[in-house]
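Peer 1: Some structures to go through are shown next.
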Structure 1
């Protein structure tokens, strides 16, 4: 777990999976003796790429949890574009967690893949993203259980629901 956290921290700086692997290898060569270095196994690039995907999923969940805890979603926005001829979408929300807290912009989706680009397909995509966010928050609440769920992840105004917009 500590190694995964270290790799994710490296990736969060914006470096590629190849650069992260090279960095780990260079650090190992610098910090370890030749005998210790022989025992080191550094994961391949694909494993490191999977850590970036996991980091994105974790970030998405934290964003949905913020929306779930928010008293209000004051504004919602999205944009769509194409990346290499693939339709993609970004979504964000301006939230107020409590009446005394500062406003915060929460990214919900960054470069999410769109299956279609019609207005109905985009509306369906937004609705599905929010539905998944609600499901994810309910799963986290179930894992936390009773009082702890109510304390750490209250379903304010229903949770992650479009009527908060």
Structure 2
């Protein structure tokens, strides 16, 4: 059996639900503005069925097996998945490139040292210890930020004075 990607599954489910509701939709329109609470619930049901039937791709991990077996986790997962692709898929979001709202908000989530420090901070009760741990966390986040190359800012060079355009637009 061929499995569809999660992106394709969300797209197909949204198109199907809107079509069933006699709502005219063409790729590139903003589907999010057309989705009612009932439509979103229908899409979630379609997605949940797709995961449980195995027709939608899902990596075989312990966490994902839990999602498949726990209805409340499945409901939360498919709801987030739908929101994600309604925002990111240009066929569904009005044709705009998705921009992350809080870039850097997940800084260091893959760093084991930072993860251990944050866990220790969460279980610590002594204010002095908490302050010390927070200092270590901030230092580690700064260290990680130095390791990453800086993202290039989007600059409209044509808006600069001529002498700065010549200097920086190379």
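Peer 1: Here FRET efficiency 1/(1 + (r/R0)^6) of positions 50 and 130 (r between Cβ atoms, R0 = 30 Å, to 0.05) was calculated and came to 0.10; which of the structures 1, 2 was it taken from? Intermediate values should be presented prior to the final figure.
Peer 2: Numbers: 1: 0.70; 2: 0.10.
Of the structures listed, the value fits 2.
Peer 1: Let me ask something else about it. Could you figure out which one of 1, 2 the value -0.55, -0.95 for log10 I(q)/I(0) by the Debye sum over Cα atoms at q = 0.09, 0.14 Å⁻¹ was computed from?
Peer 2: Of the options listed, only 2 reproduces it.
Peer 1: Assign the value 3.7, calculated as distance in nm of label points 7 Å out along Cα→Cβ at positions 10 and 146, to the correct structure from 1, 2. Mind showing how you got there, number by number?
Peer 2: Details: 1: 4.4; 2: 3.7.
Derived from 2, not from the others.
Peer 1: Let me ask something else. Given 0.95 as the derived value for FRET efficiency 1/(1 + (r/R0)^6) of positions 98 and 114 (r between Cβ atoms, R0 = 41 Å, to 0.05), which of the supplied structures 1, 2 does it correspond to?
Peer 2: This figure was derived from 2.
Any read-out appearing in this document is the output of simple, stated calculations on the displayed coordinates, not a laboratory observation. It should be emphasised that the depicted structure is a prediction, and the values quoted were computed from it without experimental measurement. Cβ atoms are built from the backbone, for glycine too; each structure is taken alone.
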